[in-house]
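As structure tokens, here come the structures.
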Structure P
């Protein structure tokens with residue numbers, strides 16, 4: 001490690017100082033910094049600094065970074081879990097797919113859950129897309145509009161592999177699930193559409209009766 005580089009700067013009071021420190025750590029690319037960077041991810045309050053920490057981590061050898069990041073998935077700290085998932089999504093290492101557990105896909109923390117969905121869609125092995133879609137579809141109708149949009153985007157990213165799961169959700173006895181599934185199905189065919197408008201329209205259609213749901217398919 002370059003003696004001029006001080007990892008302690010990652011905890012500086014000034015946000016821009018921490019950002020510069022994370023950038024310098026990435027430029028340093030010293031494997032000895034991996035533990036410090038991973039630990040900081042769990043407590044760093046600034047989004048841009050966290051993203052720079054992830055950038056710094058992916059400059060290091062995967063053999064060093066991946067085990068440390070995967071360990072963070074079991075952390076009791078929700079931010080640590082979320083940032084670890086984000087880092088895995090950037091590393092794009094197929095070997096980390098088994099670390100994307102059902103528990104993470106259904107994590108009680110919204111941000112962790114959303115990041116897990118996005119990461120899983122990016123890492124899912126060929127042939128397992130339908131299975132993943134079925135698992136994600138069990139989250140339909142839950143959470144606020146931002147969470148629902150994240151889930152819909154994940155399912156849309158899976159493309160035709162999500163069709164069966166959405167078809168099943170369209171006949172769910174739960175109105176929220178039906179509406180979310182309908183909005184997602186329409187987003188699948190028109191990715192540029194306004195999700196909020198689609199969801200509002202779907203809610204109205206579901207309230208009017210089953211025939212309205214199928215009329216939009």
Structure Q
């Protein structure tokens with residue numbers, strides 16, 4: 001009995017099914033590349049935020065922290081929020097006749113804008129993972145339906161159907177669904193994980209902005 005391998009199923013499939021498989025394989029490669037990149041980015045964001053908050057809440061001088069943050073070109077996360085908020089606070093506080101409410105509103109707007117930019121960066125490309133997770137099974141199913149249809153048309157023309165003649169055509173068609181699931185499952189799991197991580201960082205940013213706003217308000221009233 002002739003052994004059927006995965007490679008032979010792919011090579012013997014119809015052109016349409018092969019194109020479906022190639023497209024799904026490409027989507028899977030891009031997804032895994034984004035997954036590894038996003039893991040590094042989110043880990044760096046959490047690490048940088050942890051390090052800055054430890055320094056910030058240790059009682060370090062805010063002016064010195066601001067100078068260090070300004071020199072740090074790759075500042076991210078909470079450090080970037082601090083830098084934007086404190087810069088706006090110093091600018092508005094230095095203007096004559098500026099009311100406390102205007103100083104605080106300006107500082108909060110600057111911090112919210114910085115936080116949104118950080119979240120946009122952290123959330124970048126996650127929509128692609130969601131798309132891969134949702135459409136890959138259907139693309140694979142299309143390849144399977146096309147392959148099965150192609151196999152039965154061939155059997156109809158042959159005029160004789162046995163298990164040995166039906167099995168290879170059905171198997172090579174089902175490979176498309178398998179590849180679709182292989183592309184979709186990691187993308188869905190990664191998307192849910194990253195969405196949760198970004199939400200947690202967003203909550204952390206909001207908490208820091210509220211606490212830092214209270215500190216700035218006390219400084220403004222001195």
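Derivation of every value follows stated rules applied to the coordinates shown; laboratory data play no part. Fair warning: this is a prediction, and the values are worked out from it, not measured in the lab. Cβ atoms are built from the backbone, for glycine too; each structure is taken alone.
Could you tell me which structure in P, Q was used to calculate mean projected area of the Cα convex hull in nm², for residues 81-184 alone as 9.2? Let's see the in-between values first.
Values: P: 6.0; Q: 9.2.
Computing mean projected area of the Cα convex hull in nm², for residues 81-184 alone on every structure in P, Q gives 9.2 only for Q.
helix-only ellipticity at 222 nm (-39500 (n - 2.57) for each DSSP H run of 4 or more, over all residues; to 500) was computed and gave -19500; which structure, P, Q, did it come from?
On the way: P: -19500; Q: -30500.
Attributed to the structure labelled P.
A value of 2.8 was derived for distance in nm of label points 7 Å out along Cα→Cβ at positions 137 and 153; which structure in P, Q was it taken from?
Source structure: Q.
Hey, Cα extents along the principal axes in Å derived from one of P, Q reads 94, 28, 23; which structure? Kindly include the intermediate steps, with their values, before the conclusion.
On the way: P: 70, 36, 30; Q: 94, 28, 23.
Checking each candidate, the match is Q.
Comparing FRET efficiency 1/(1 + (r/R0)^6) of positions 97 and 193 (r between Cβ atoms, R0 = 25 Å, to 0.05) across P, Q, which structure shows the greatest value?
Numbers: P: 0.25; Q: 0.00.
Looking at the calculated values, the largest one is P.
Suppose volume of the Cα convex hull per residue in Å³, for residues 145-208 alone works out to 60; of P, Q, which structure was it derived from? List each step's numbers first, then the result.
Numbers: P: 71; Q: 60.
Clearly, the read-out refers to Q.
P, Q: which one has log10 I(q)/I(0) by the Debye sum over Cα atoms at q = 0.22, 0.27 Å⁻¹, for residues 17-56 alone, as calculated, at -0.70, -0.81? Write out the running numbers ahead of the final one.
On the way: P: -0.57, -0.86; Q: -0.70, -0.81.
Source structure: Q.
Among the shown structures P, Q, from which was the value 32 of relative contact order in percent (Cα under 8 Å, 6 or more apart) calculated? Could the numbers behind the result be given before it?
Numbers: P: 11; Q: 32.
Attributed to the structure labelled Q.
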